[in-house]
Structure 1
């Protein structure tokens, strides 16, 4: 998991904890939406997988295709590999 996901999870979990403690101490139901949204954001940041990058099988025999390009998101040079057995493609930064 990337560091920014941990940061989001920590901040949202802190907000949930603050809202729950405040609701318990001061009987303030106005903080309930803060607790709910904080829990949703915390769960989403912890359980979100890299959905833009498919999971690559471990035992695959990867071969280069010769395709190379600059990744528009990161600007890093990227090479395309494929597995002849399954036809799966993988994109690796170089």
Structure 2
């Protein structure tokens, strides 16, 4: 199982998204489940469209929690590093 490493930006992003009330409790449960599956290296439903990133985010991966809510992460064994969370414009603007 990968150990979790949470970057400062992710902490700010999740705080912002909880405060915004744009996402439901179920959305956050789905996020938790996906993070747990990534940590345990378990399969993730293809509907979440996990894919590598390019350009300035080369080396990172993104996974869609919802159609426009994205988790950016990186696996550097033994860590799963949570980097960013947000909409397309929020993630690709940073």
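Can you say which of 1, 2 returns 1.6 when distance in nm of label points 7 Å out along Cα→Cβ at positions 23 and 39 is computed?
On the way: 1: 0.7; 2: 1.6.
Going through each structure in turn, the value belongs to 2.
Quick check: -14500 is what I get for helix-only ellipticity at 222 nm (-39500 (n - 2.57) for each DSSP H run of 4 or more, over all residues; to 500), calculated from one of 1, 2. Which structure matches?
Values: 1: -14500; 2: -11000.
Value -14500 for helix-only ellipticity at 222 nm (-39500 (n - 2.57) for each DSSP H run of 4 or more, over all residues; to 500) corresponds to 1 out of 1, 2.
Computing Kirkwood radius over Cα pairs in Å gives 16.6 for which of 1, 2?
On the way: 1: 16.6; 2: 13.4.
Computing Kirkwood radius over Cα pairs in Å on every structure in 1, 2 gives 16.6 only for 1.
Can you tell which of 1, 2 yields 34 when relative contact order in percent (Cα under 8 Å, 6 or more apart) is derived from it? Walk me through the intermediate numbers first.
Working: 1: 19; 2: 34.
Answer for the origin of the read-out: 2.
All of the numbers you see were taken from the coordinates with simple rules; none came from a lab. Note that this is a predicted model, so its numbers are computed, not measured. Cβ atoms are built from the backbone, for glycine too; each structure is taken alone.
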